[in-house]
Structure P
Amino acid sequence: MVFTADADGRCEVFTWDAGTRRARRVTDRPGGTLHGAIDADAHVWWFAEDARGVGHWRFQPFTGGSDLPGLTGVPDGTARGLAVTGGATAAVGIGLDDSTTVRVGPRGGPGREVTRVDGAVSLTGLTPAGDLLVLSRAADSPRAVTLLTTTGAEVAVLPGDGPHGRLWALGFTPAGVHTTLLLVREHEDRYLLATWTAATGALTHAWCALDTQFTARWYPDGRSALIRQDRHGRSLLHRADFARRTLEPVPAPPGTLLDAAPHPGGDLHTLWTDSSHPPRMTSTAGTPLPPLGTVEGRVPGTLRDLRTPGPDGPVHTLLSLPESGRAPYPAVFLVHGGPADHDRDAYDGTVHSLVASGFAVVRVNYRGSTGYGPRWQRAHRVGVGHTQVADLAAVHADLTARRLIRPDATGLWGSSWGGYLVLLALGTRPGLWRAGVAVKPVADYAAAHAVATPALRALDERLFGGTPGQVPDAYAHSSPIRYADRVRDPLLVVAATHDTKCPAAQVRSYLAALDEAGARHESLWLDTGHDGYDGADHVNVLRRAVLFLDQRLRGTTRTTPPRRPAPSGAGSAHHTVKH
């Protein structure tokens, strides 16, 4: 198997040999490596990218050897999918500015272009025979899923718009089984398992319907699927048997399963965590799996689930409380990004650090979050961003009324879209929060849209119902820069110079607007992209943010950083402070 883990403060790719119980480090790149895979012939693949996310696929034998290009003659771009057959046929999807190219060829040989399409498209799968590809667009697109031959001929186009319901492709059956594509269909506020074959076309299986989002993968026999469901901040497993048309629960410990994979002989490998335990790999058959990094001692704090009444249903909050002191506590709202994501009962190093420092940590699965069904994810009652800020404010009022948090010592901290919500909350509800930390945020929606990746531009257009040119008022209404002159509370903004998702220029414009308004703020610039894989940068941000919130919310000044469970290493950043 292959996995990613910490190596000298960076994320890198490793192999694991269960027979010898030994791990081998495969990659050693200055910026770290996140994307790794292993093919049926035990070759290890990884995406060698720069700070902007631009690069190419490389591979080497499982036991080591020279690094080779996955396919030759393929231009560098962003990673949009990899698939390799047992016959050593490789297919890659590469993002090139405003288009996607799909190349196919023998592993290590020349890559032939099968198709080039406009916009962000993902290569989702390749049949074991290497004769059929599946491409995925936005799940609500009229061309949500496209099947085509490796010569580029379209075989089927499956819509996800209108009455059909959104559609996602997951993968083909294993080798030796009749070719079937596994799909998920959203229909009438539920998610259903679906399949496609050349003989039947797309079939939706009404007997396999769940109320919240899930993903699935084939069992080795190709006759049933393992379903991993995200539901209300935790994970559930099910087995869908297509022959018997049954859906049965699969035992799983409480918490979150970050991954689950069935293996021959009934073995099930999982990557499990909860709020008190860092991720660990398990095998139901006792197969030796790599031990992952952990933390010293017991993870502090206790976790509570709370629900706050709201106009579209209760808002679910995961509340982590320190073990020392008494309520009400100083609190930090740790705001998740996405927005198509959710907070989970899972270990989080930031939560660990804040709770160990005496803060309550509030994680709100606001409207728009996954894990609560289609209707909850679509709810933007008072506009993009403003709906989510309303939920944060409602939970703030609820926890204050319950005397769990101190309203005079409550701050916000979010990254990416979570950082966007921090900026919007401070500008639209000044005085409610006493400080904020926004990491790599969207600060000016229209400006970010103009230079963001095609995938993010498409997401913006789905959220707002058009481009900034088509619906300018909607973008302006939801942009934090519009409210910069109303910010009254201290703010730390962390941004990255090579960020292609939340570009640096629009952050600089926002900081300039804060300067003009005389707002108290500090900034920290990282010489990275949006998704930095260097642990030292994460440690730098963690230390700076915790100290900033500690001083602003409790008026304390530390001479040493708070206890943290992060790796050490050397990073690069520069700082500016404005009061």
Structure Q
Amino acid sequence: MAVLTKRFGEQEAAREQRITAVTAVFFLIGIIILIRLFSLEVLSNPFYSLMASERQEVYKNLFPNRGSIYVREGNELKALVTNRDYYLVYTEPTKITDPGAVVDALTPILGLKEDEWKALLPKLARTDDPYEPIKHKVSPRQVEELEAKELEGIGFMPESYRYYPEKNIGGHLFGFVGFQADERVGQYGLEGYFNQALTGKTGQLKSVKDALGALVTIGPRSITPAEDGVDLVLTLDRKVQFTACEKLKSYFDRYQAERGSVIIMEPKTGAIIAMCGLPDFNPDEYNKVENIEAFNNPAIFYDYEPGSVFKAITYAAGLDTEKIEPTTTYLDTGEVKIGGFTIKNFDGKARGQQTMIQALDESLNTGAMFVAKQVGNATFRQYVQAFGFGEATGISLAGEVPGNISSLDRRGDIYTYTASFGQGITATPLQLAAAFSAIANNGQLMKPYVVAEVRKKNGEVRTAQPEVVRQAIAPKTATILTGMLTSVVETSYDKKGRVEGYYFAGKTGTAQVASSRGGYSGKTIHTFIGFGPTRDPKFTILVRLDNPVSGPRFASDSMGPLFRQLAEYLVAYYHLPPDY
């Protein structure tokens, strides 16, 4: 019994020692943990907090789709500008073991030139380079061919580019989307003017990653959706646009002109039916254009001294102020002396007693100066402004200039006299087309516009409404002047602008080009502007060629036939009944 008691006591003592040892170990571990927590929470807290924040919070931009540009064809919308999916082909050189084999496979599919594949080869051989772009704008078909080859270290990244299926037809109207730094931005034309609206708004995804860098699917997360850009629907008639551009190009090439323009618009609304300029460019290949001046729309960017087409504005002022009537006469001596200058008719000839109708038919400078003298300098300037000259039309296209009529602010009759036949002041083709449209529209000047609808992706549609700028002249004046301008087309210019079966009103101008050294160079600009059919004008047509070196001397011979061809096409296209 004594032996059992002794053994039991020894066992209890050993057990207590083990408990004490284990307790000591746990206590020591607890102390270590507390010290570590203190270090993390107090001493290293700023570092770990920042590190955790950087690793866990993830921001990703959600990019919107750029809006498209359409025209209406019946009840359908036809895309003139849209987006097309492409790919960026890139490489991860660290994963490539045979650079030569990869280059050999890439070259025929991507169409790499010799200098391109030679430059690519050493890049693929670099073992310290994790990423290298190879080619942008690679088609899905090309990507399929590359994927089939299962090339090592080759990857593909989706990217979207603008696509212009009409190519050169309308390039000045559309503009293009190009790079500014690393950002793609709309430039020139509609792309430039509506860049922000077409681009849309970038969205954002905010999420978190775990310690291994994987996205956490459960937890704090917020999304600001991207807002796609608006779509534009234009006033253009695609068939008329194509025909107008093709006919302009035929005359541009025939006469070896430096620049050309054609505008067709509705005088009652200001809607642009067609607008073309030469030299043109393909917006899909804007980077191949050698001279950036080709990007400028000749219809709105290049103002010029319009020449005799401006006589219509001078006669409008004379008729509206009742200083003249169509039958008012004056003595044409072939020249006018003023301020030490002698200003002659285009041919230097005197024709004796002339009515206003005859003076306009023959495009006599002396007749225009006679009218301007009756009107007076200040009043003449007011009418020039009333027709919209000296201010931009406000059309929704990037790059419009206002023209220049500042010479009319100077003292002296000489400035009014020269402006009366279109010298010493400048205007754009669009300003001239709008002014003649005002005559066709009972004297009411309309704001030109080319965008009929702005469509948001949520279904909201904003439709453009014709906008009256001002009443430039009285309706009666417009009617009388229309009759006089109809006489010009019917009886003058060897009737080269005349449209069989229809009455059109119009005027030509063969303008001299100012020299940078003062005076005028030997270059000329030929313009024909007209509207019709005059009983109910449906369209105004402007055609212009700059310095047609191999063509006729006067616009009546060069531009008259082009005007007639376009007018004949339009009356047939719109099924307009003949006047006689």
(request) Could you tell me which structure in P, Q was used to calculate relative contact order in percent (Cα under 8 Å, 6 or more apart) as 9? (result) P
(request) Determine which structure produced the value 25.2 for mean projected area of the Cα convex hull in nm², calculated from the coordinates; the candidates are P, Q. (result) P
(message) Quick check for you: by distance in nm of label points 7 Å out along Cα→Cβ at positions 154 and 482, which of P, Q is greatest?
(response) Q
(request) Out of P, Q, choose the structure whose coordinates give helix-only ellipticity at 222 nm (-39500 (n - 2.57) for each DSSP H run of 4 or more, over all residues; to 500) equal to -5000 when calculated. (result) P
(message) If FRET efficiency 1/(1 + (r/R0)^6) of positions 298 and 514 (r between Cβ atoms, R0 = 41 Å, to 0.05) computes to 1.00, which of P, Q did it come from?
(response) Q
(request) Out of P, Q, choose the structure whose coordinates give mean count of other Cβ atoms within 10 Å over residues 410-417 equal to 25.2 when calculated. (result) P
(message) When Cα extents along the principal axes in Å, for residues 146-281 alone is computed for each of P, Q, which one produces 72, 45, 27?
(response) Q
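Any read-out appearing in this document is the output of simple, stated calculations on the displayed coordinates, not a laboratory observation. Computed from a predicted model, the values in this text were never measured in an experiment. Cβ atoms are built from the backbone, for glycine too; each structure is taken alone.
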